[in-house]
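Quick heads-up: structures coming right below.
Values quoted throughout were computed directly from the atomic coordinates according to the rules given, and no laboratory measurement underlies them. Just so you know, these numbers come straight off a predicted model, no measurement behind them. Cβ atoms are built from the backbone, for glycine too; each structure is taken alone.
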Structure P
Amino acid sequence: MGALSCLVELTKAPDTLPPNTYVKHPNLSTYEIFQEHNVLNLGPKGLLEEARAMEIISQHPHPNIIHYHGCRVRRGRITGLVLDRHSNTLNDHLKNKVGSVDKEPFMQALISAIDHLHSLGWAHNDLNPGNILVDKEGMPVLIDFGSAREMGAKLGTSRGTKGWIEGEMKDYHMSDKRHDLFAIDKIRLWLDAPMFSD
């Protein structure tokens, strides 16, 4: 694995991917929205922003934060992020009755991951059951760093998930650890009586 200076020193993933990895590609579901508003450049920009966040966070690993292997690159452009593979999000794990979670150890591990992120000066800004995977031991693995920014930085196009933020989406524009703390409390309550999104 080497760094690509043309891509702001992002790590290039190995050509032969390690076992149990997943390639996260750009979110094509937003393509029509971006096209309608003449901002198609925001799609690749979002993946680049997430890659930058993963580069910094991966320099300080934590067992409950997804392991990042680098970027897939084609013709000088990022085509995907290579991450460890886990079977289910917390939402799907409970919705599909794959298993249960032991709430207190699960929450302690999740809080440990968020505290670690905050100690680096970053906030996740989109904490919800769809952005938490469940590993084989039933513990959380924090994913989706598309909204992650240094605290105080302006959020990009990705900025939280409706229903999991405090206040209105229109007021949600700066990275702040309070976003994560609010979501932690909401997840703790949600685990007592989960309601599922599709």
Structure Q
Amino acid sequence: MSKLSAMTAALVLATSAAPAFAENPKVAMDVSIAGEPAGTITLELFADVTPKTADNFRALCTGEKGEDLSYAGSPFHRIIPGFMIQGGDFTNGNGTGGKSIYGEKFADENFELGFTGPGQLAMANAGPNTNGSQFFITVAKTPWLSGKHVVFGKVVDGMDVVKTMEQQGSRSGRTRSDVVLESCRQL
């Protein structure tokens, strides 16, 4: 075997033996509006780009870190039509609370992904490096948020549910009816 053939064979063997990237995790959120089931939103979490942020959200969906660290039963407290739906405050339910699996707050992981259209999942925050549990899903293109909020996932199914939720919002963000994340799980 020539040196070139041996090197080519070694390269092929090395690349074929290398582990493939695991698939990004997906979670499902069951939502109710005014106490009635509204449907399920399925989200892909970009663990390949934002592993720490994605794992925080995934663990809060499963509740695996304990009952006090779970999205189950928490409201979508802020919905602005033409902009976004926001939830994740499972401590106070009004946008003033929440916490991460890493403690109260954690740093912005990166801003590699920008806001390019509806259905993007991002961390809500009160300024740089103040991520906790609150998140939002965009219902429109919001490029002005790029570099300010960490995008870590996207809606892969259930955008119709997001649009139904959007109809419960107002310009102030106050919801017309209770919109609740009833249960959440990893798929």
Compute distance in nm of label points 7 Å out along Cα→Cβ at positions 50 and 82 for each of P, Q and report the one that scores greatest. Q
Match the computed value -6000 of helix-only ellipticity at 222 nm (-39500 (n - 2.57) for each DSSP H run of 4 or more, over all residues; to 500) to one of the structures P, Q, and report its label. Q
Comparing relative contact order in percent (Cα under 8 Å, 6 or more apart) across P, Q, which is largest? Q
